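I've put the structures underneath this note.
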Structure P
Amino acid sequence: MRRDLWWTVAVVLVGFPSLVTAQVTVPPAGESGVGQKALEQSQPRFRAPAEEQPDLSVEDSRKVVDPGEGPKFIVKKFVVEGNTLIDDETIAPLLDVGDGLEATLGVLHLIAQEITSLYAQEGYILSRAYLPEQEIVDGVVKIQVVEGRIGQIVVEGNDWFDREDILAWLDPLYRNPALTESALEKTLLQLKGILGLDVKSVLKPGEEFGTSDLLLKVEESRPFRIAVDGDNFGSRFTGEQRYGITAEGGSLLVFGDRLTLRGVKSNGDQEFISPSYTFPVGPYGTSVTFGYTFAEFNLGENLVALNAGGESNIFTGQINLSFFRTRNSEMHLTLGGEVRNFENNQADTVTSDDKLRDAFLELGGFFRDPFRARTFYNLRLQQGFSERDTTDPFNSRFLGRGDVFIASLSLSRYQSAFLGKTYFVINGAGQVVNRRVLSPDQFAVGGFGTVRGYPLAEAAGDVGFTASIEYVVPFPFKVALTQNSQLKRLDQILSIFGFLDHGKTFIVDKQPGERDISLSGAGAGFRLNIPNIGKYYPAVSFSLAYGFPVFKGPDPSDGSSSTLYLNGMISF
């Protein structure tokens, strides 16, 4: 009897810790899938995306015309020949002579230049209209249109990059029988996007009639970039302080390829590494990307007794197609697939193991509108094909599935406030699904990147959205910092901002204890961006923001009333 009693006591003492930990709910930030996603979406942003400007100049072959020059004619009709890109009906308003027009030779030349300008407005910057030699009979005047094309392309200034590689990317310009400004801009922007390569271009009249020659002036720099950064945006369960490095190298195996490596380590026990390799396929903006993401963590803080952690392994392959790309707009399509494995464990025992397989389509880009704004967008449609068994005990979420359809949209708008150089940054993101998802596919809100003032990934649900508006005010006074002309003024590198964030998550097929959660936060801060002032000097960025909950939302789970966000970056 006494022996049985001792065995009973021993079993209770051994089993008691696991009984206690079984009652502890792991927060969203402690799940491998949610934590990995939250880490990526909370990467710091220091400035608006750089505006891409193709450096293109055109030597105008038109001459200044004196309207009173030459003899006078009675013009009853114009006949335009050689126009295939713009029809006669579009040109007709420029040629209306009514019952007859008394015009000098100079006026006729001006009318031809108006047709040239019309072509330029439609993007055909190489086309020209002119008066051929003719005898005007019965008041009929002929105007000849030459819908120009590229003649010769001359590359200057290249040393590291091979001339033939650059010319191969310009092949679409030769193939285009009537080159448009947008087609030329796309090609130049693609070249400028190659790491270590910048180009300036000049169009001038070609040696062959009806052609224009393109002079490409190449400026080379180092074909790699390195940046180190630090912030305190992390979760208290995996380490709030995070230290990262980003490295990029270009044209390593083929001209125009890019190898990118991103790594993050926290002051807790979280590690993240994500290499990717992109290489071009042809000169039309098509490329292929292969990527891998590994994330690992062990939970700390008040969850350390769980002896819990997790691991993520994600393999991605995708094809990127460029529809168009100019200084004012861009649109690209991405088709790809993913193999995603997420594992969580407690006390060296696997508690969940999600093996997700999916295909996705993304449509993204940006556009500029007349309201002095740029809008960036990305629509993602994803279909899963695995984890159909909702009774699997190793599913990360009760009744969750992997064979779900997920549609997500993100928008960012940089809008002038029409008050000096101040502007608004308006961000929105959302996700909808057709079924209850597993943890890695949940939409998380809270923390930097979603709702500031709350801990990272404070809430997660099947469906959700975030919205944010930020008002940015550059430093109001033009203060020169040094005598160095390369170092910009204080108003060009320092800005202050105030923000209001909101987010909400919704649960599909709610289970006991689950609920929809709404979070709102507000605050203010400043950003400092010092550009590199020489070949061997780094660029430095720093930001400070103070956020706190508003609108009577739930109290932060960490018991705080506000959060101070700090982050900095040094890039070479």
Structure Q
Amino acid sequence: RTLTGSPAREWVRELTETPPAGWVGLASADGGGECLFVDEREIAVASGGTVASLRGADADAAWHGLLGSCKLAAADMKALVEADCPPGSVASRDHSASDALDDARLFDCGIAAYVLASNRSTYDLQTLAGEFLGRRLPENATPADSAQAVAELASILDAALEREASADVFRRCEMALVPVLVRMEEVGVGVDRTVLRALAEETGAGIEALRAEILALAMCDFNIDSPKQLGEVLFDKLGLPSGKRTKTGYSTDASVLGGLVGAYPIAGKVLEYRELTKLRSTYIEALPRLVGEDGRLHTSFNQTVAATGRLSSSNPNLQNIPVRTALGLRIRAAFVPPVAGDLMVSADYSQIELRVLAHLSQDAGLIEAFTSGHDFHSVTGSRVFGVDPADVTPEMRRRAKAVNFGIVYGQSAHGLGDTLKIGYGEAQEMIDRYFAAYPQVRSFLDRTVAEAHREGYAVTMFGRRRPIPELASSNHNMRAFGERTAMNHPMQGSAADIMKLAMIEVDRRLRADGFASRMVLQVHDELVFEAPPAELERLSAMVREAMGHVVKLAVPLEVTVGSGPNWASAK
């Protein structure tokens, strides 16, 4: 039955006074979420086969009453808060929508389905209803239809999380993070548009100069942005050695051109041109257009995109700004505190995936390499090359570093050889010496792959599962990819879980201890803050302690904290 008007208000009041044992489904006019602070809206509340549809002030009263008493489920809990007062709008500045979520009992159906199977392509309500309820929502689904589906879905997904031993990671790492992300999206991050405007002019001139160089080297006029034309010029006209071919012609991807850079200058120029045009269009030109009414950039943090468990971001995707290139750093330099004199503060986990590997493998040599007080990559270099740590050359350290990180990602001798530009035999010898130095790492990785073959998934130290259907493939390459994924997931997924737990703890301390500083970004293994100078020392100490002790591992979690007038200088 569907109730409206006075009967709906009365039924919701009864729900708040005598909360049901199960999940209460919520939905709004868009089927995805409802802002807490906009009067002209409709919200539907579903429980036990009854649905109440409320509007305006009644919807607002229902939300706040239910929030403090009932177990609330939504298709997208973050959208429930942000839909009608997007971050950066005037409405979001007047209210902190996330504060109401901190002590509530919440269930996000999309996140629950993601935790159960992070390899789905989508987690929208229509798809989940079809999979778990065996029915599709009507073409023009009403909030009442959506709320009823949410209530049913939450019950099914909750039971599945318990059955699959995934309820703890869902609650601790994911649902507890929702209000933290809402707060970060509400706050946003300061961007200096004048820096970007100057950079746009400079890169525009740089692109034209590169275009002229490429056309001069090609000795003909063609569209550099057309892979087909580029392939014909490089491999037919100029006679460069061609590699892969696609259905439409020669492959001109980065791996092909990268192999030609040393001998053919035009290949390097094309790669430079592509990098410059991509960064200019994706960030330098796009960022100013994405700044909100409040003069700040409000990216969206996504919990259901990366199969590893890591967060992603969109509008814009800040994960892909290069951190080691000069242009990437100049883009980061445009991220500044809007308050004059304030600082950007960066807190970065150092080698977190390798530290997780040491913990999970319990390899005594790897643990000792982290606790000896010496440079970790130099210690590995001394063991791989059979020299004293003091005699490790920069080149030995570079190679040892590549092996360290390659092992985490299940890299083969071919992959390592390509990375280091050495023969595959030499690369295999380095890998063999690595495993001789750290034998329990080999045992752990072999055990992990065997378990993944048996169970069909890999799991983190916190219980986050990643289904790996490629392990059952009859195709050797697909199966090998699955095995590399199985090797990596315990480390990368655990690092993602640790970062999420750290964000939750840092956010709690920021609010509990009365900091004016605010957490504004999360990128890879890094948290970024805006802080007044007077709080810098206290904030740095708090963040270093909170991130470093959020979990106890067999080796210390090292956190590097830096600060500066912009994001680039804080690293």
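Just so you know, all these numbers are worked out from the coordinates, no wet-lab data involved. These figures come from a predicted structure and were not determined experimentally. Cβ atoms are built from the backbone, for glycine too; each structure is taken alone.
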Just checking, which of P, Q has the largest value of distance in nm of label points 7 Å out along Cα→Cβ at positions 175 and 207?
Q
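Comparing distance in nm of label points 7 Å out along Cα→Cβ at positions 439 and 471 across structures P, Q, which is largest?
Greatest value across P, Q: structure P.
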Match the computed value 10.8, 30 of Rg and Dmax of the Cα atoms in Å, for residues 71-110 alone to one of the structures P, Q, and report its label.
Q
Have a look at P, Q and say which one yields 31 for percent of Cα pairs over 47 Å apart, as calculated.
P
From P, Q, which structure was helix-only ellipticity at 222 nm (-39500 (n - 2.57) for each DSSP H run of 4 or more, over all residues; to 500) = -4000 calculated on?
P
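Supply the structure label, taken from P, Q, corresponding to P(r) over Cα pairs in 20 Å bins from 0, in percent, for residues 191-518 alone with the calculated value 23, 52, 25, 0. Mind dumping the intermediate values first?
Details: P: 22, 56, 19, 2, 0; Q: 23, 52, 25, 0.
This value belongs to structure Q.
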I have 14 for relative contact order in percent (Cα under 8 Å, 6 or more apart), calculated from one of the structures P, Q. Which structure is it?
Q
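Taking Cα Rg over 2.2 N^0.38 Å, for residues 343-462 alone from the coordinates of each of P, Q, which one would give 1.38? Walk me through the numbers before you get to the answer.
On the way: P: 1.38; Q: 1.12.
The correct label is P.
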